Structure 1
Amino acid sequence: MFVHTIDVAGVQVDTRHYVNGERLASPATYTNTSPIDGSFLGEIARGDADAVNAAVAAARAAFPA
């Protein structure tokens, strides 16, 4: 089961994508490890084309040309 938060320096951080004021469900995750010692840090949302398209649409709406 995918847990949507990880502990970063004592603070719970939501690892889902944040687009247009909402957290997006992600169909997949990737394992994040420490570059220092390779220890497991958490499972992070892996974006897909739908997440990218939602982010681009939100950005275009927020900042019209």
Structure 2
Amino acid sequence: MNSPKLELLIEIKKAGKAVDFKMKRIFLEYDMQSELMERTTSSATIEERHELHKKFLADCDQLTAEIN
């Protein structure tokens, strides 16, 4: 039988992995969308890039809120 302290450490480790996965997903999604924008139109508008960056920041803020 696991001690309560060990079980707590296991839960913390699982939560950390979930946060790490979400963070990697957010950055990967941003990189992929940015790369796609570069490849599909060499003249992606400033507004399109701005919208992509705003979504990225919103996703990061949401993840930060989930952590806290």
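A short reminder: the numbers here are calculations on the coordinates, not readings from a lab. Computed from a prediction, not measured in an experiment: that's the story for all the values here. Cβ atoms are built from the backbone, for glycine too; each structure is taken alone.
The table below gives the values:
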item	result
Structure responsible for 61, 21, 7, with Cα extents along the principal axes in Å calculated and labels 1, 2 on offer	2
If distance in nm of label points 7 Å out along Cα→Cβ at positions 9 and 33 is computed and equals 2.4, the structure in 1, 2	1
Origin of the value -7000, where helix-only ellipticity at 222 nm (-39500 (n - 2.57) for each DSSP H run of 4 or more, over all residues; to 500) was derived from one of 1, 2	1
